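Just so it is clear, none of the values below were taken in a lab; they were calculated from the coordinates. In this text, all values refer to a predicted model and were calculated from it rather than measured experimentally. Cβ atoms are built from the backbone, for glycine too; each structure is taken alone.
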Structure 1
């Protein structure tokens, strides 16, 4: 008798998770950009993805966690001050006009972590952004919004679970930025 023993997996990604002040600012930006014409994203789902691992086994998760603990990048300030629209995936997003060098360092370090753990890092150039809405056929009219100043002092590993209600996120672990 043969049995299919596939190892369980988790769908994981590294992210910047906003504190209460940044989350409130992102909520205001969402309302200013989207108005009432579309459903606003739940505030507890707003984040900046740093690196998406996909479905990984427990040993790969442990490798990611151990390697992430060794990353040394200084804390930094992120200013979310521009909106954009990607027509192909139909996504409205906000992000920084200028990406801080520390954010580039963190993304590079996480790509190295992926390689060390046997994962393929993303090939596309990195663009920091917060997804505000999906299935937006046309870009909304340009609108100003109050820039969101976000002090980044840590990064986290997040599990994404999709169910009937959509994607649910569970923060698994956080790592402080700065010297170890």
Structure 2
């Protein structure tokens, strides 16, 4: 039996933990997906979002940032009625806004990946937490990322959301020391 981080006991968290969480991600489309999903998760459990992930992919054009940036009021009204996603108008509007800002970052830096990974000098930070309760909700670095994203016009990117995003995309390796993924 593999030892895992405490939060990865049941599906869908277990597979997500084993396959994606903490793995360095450099594909802009996947980075956009994680940014949107982390924002959607605000105030909810991560398993709630994972259970709706395919619904989000369908509703938001498989996270094609160019297509999402062009969604209009008529699209928003349809999305608010879509039971496959979190039907929060602020979060839906944020997704469209963040797509527009994401494109601006891509134009300025070449890729969102280049912009994002610059915050960690292009290599993951490997923490050494023993238990899940040792993990912080946010860090100075996630506060810095949050402030910079907000400066660029992003929404739903507070320090806690940014830290979860950093964990999800492997910028930070927060697998606990007893987890089989920690050693990888």
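A value of -15000 was derived for helix-only ellipticity at 222 nm (-39500 (n - 2.57) for each DSSP H run of 4 or more, over all residues; to 500); which structure in 1, 2 was it taken from? This value belongs to structure 2.
Suppose you compute distance in nm of label points 7 Å out along Cα→Cβ at positions 69 and 149 for every structure in 1, 2: which one lands on 1.8? This figure was derived from 2. Which structure, out of 1, 2, was Rg/Rh (Cα atoms, Kirkwood Rh) calculated from, if the result is 0.96? Computed on structure 2.
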